[in-house]
Structure I
Amino acid sequence: MSPTSSAHLLPEPDGDEPLLHQREYVVRSYRAGPGRMRIRGMVHDQKPAGMIIDGDPDPLSVHRMVVDLLVDYPSLQITGAEVVMEVTPHEGCTSIEPAYAELVGVSVTRGFSRKVQELFGGPRGCTHVGALLQAMAPVAIQSRWSMRALEGVPVEVGKTATEQRLEAMTFNFNTCHVWDAEGDLARRVQDGEEPDPPRWAVERLATLGRTVAWWREQRR
């Protein structure tokens, strides 16, 4: 795999391998007010210039769908959903847009993928919107920590910020091999020990001339 000059660019393969298709997912989250997040995502498919229409000098968009979700914090329940299909292959594609209002009341936590398939799988929805929704749910979950940073830790009588943060980490159990519920990281959390900061935080702290001890003190 060839190196890339930008973290935002996908590395090109080594050798002469003509591009066949490009799919991009872009998902962003915003604080939409106290206790509310907006998760906005786009899926965009393009064919290389000239592949579909001879002599066409520009890439050709074949799908572009945008999904906008309002998500309650900290429950992570969807309170608003809108789908806009900007580029589609068929006139009838957009007729399914209103169906996605059924997402209201659904939680983006565990079981979300199964629920999306149940509601919109096969002829009940759009396969491309379904794939985008699967990419959006983890962003909402990741955004919990940003919301905590902006709004502060919700007050729970008798618990410190550290204790509440450790409780929140249990949500990660069994989500991947690092967070195996029987593994070392989960055991440390269950024992009340705060794990080391993420690697990216340690690296940035070093760049800023700050220490891990400073990081922990700020989060108490």
Structure II
Amino acid sequence: MAFKLECVLFDLDGTLVDTAPDLIACLNSALKVHGFEAVDSQKITPYISHGAGAMIQQSNLKTDQSTESQILETMLSHYETNILSYGGFFDGIEETLDFIEQNGLKWGVITNKQKRFTEPLMNALNITQRCACIISGDTTSKSKPHPEPMLAGCQQAGVNPKNCVYIGDAKHDMMAGQSVNMKTLAAVYGYLTPDDRPQTWGAEALLTSPIEIKEWIKKAV
């Protein structure tokens, strides 16, 4: 079947939205509550796409798992009420979304972020009503890299996975998209760890800026 682009699907953190300022602020707030020093944002930001637990582990607190769990609970509670205090769209994303819509294409979000954070963030950005689909990490029984959320997103959007492109900043994003025969684009402007090798992920292209999404779409439609 020939590829005919119908829908552009995005990961959330590190791809569509720069959530690092808020997540780091909430992590440091939680660390202070539990008697630890603040962490360097540059050290922790690359691990945001792997979840809040990974952020805490990278803080090298030298403490037990129970304390780490308490820090996580405090961090997420704080984040829930401070979902968009400092962050926002990456530069070029708003223009890209407008371009997608102007070309008669659908777009949506498939993230491993829990619904309790995804929905308030999307509402704060005023994009909930514009999305053809919103799939959170707990919308389906499995999360990325499993294909289930990808298929759920396509069903919600009313599109064929083979006519979609998925954009994300982590290897598990590429694996998820490719598992259902989507085109994939790696957002290397996002939160990559020092060990990441995006050139080995099998993506159609490596995006150094959100503006490059527009250029890829122009060639695809």
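For the read-out helix-only ellipticity at 222 nm (-39500 (n - 2.57) for each DSSP H run of 4 or more, over all residues; to 500), a value of -12000 was computed from one structure; give its label from I, II.
II
When distance in nm of label points 7 Å out along Cα→Cβ at positions 116 and 132 is calculated for each of the structures I, II, the largest result comes from II. To which of I, II does the computed value 3.2 (distance in nm of label points 7 Å out along Cα→Cβ at positions 36 and 188) belong? The read-out comes from structure II.
When relative contact order in percent (Cα under 8 Å, 6 or more apart) is computed for each of I, II, the one that comes out at 25 is II. Source structure of the calculated read-out (Rg and Dmax of the Cα atoms in Å, 17.2, 58) within I, II: II.
Bear in mind these aren't lab numbers, they're just calculated from the coordinates by the rules spelled out. All values reported here derive from a predicted model rather than from experimental measurement. Cβ atoms are built from the backbone, for glycine too; each structure is taken alone.
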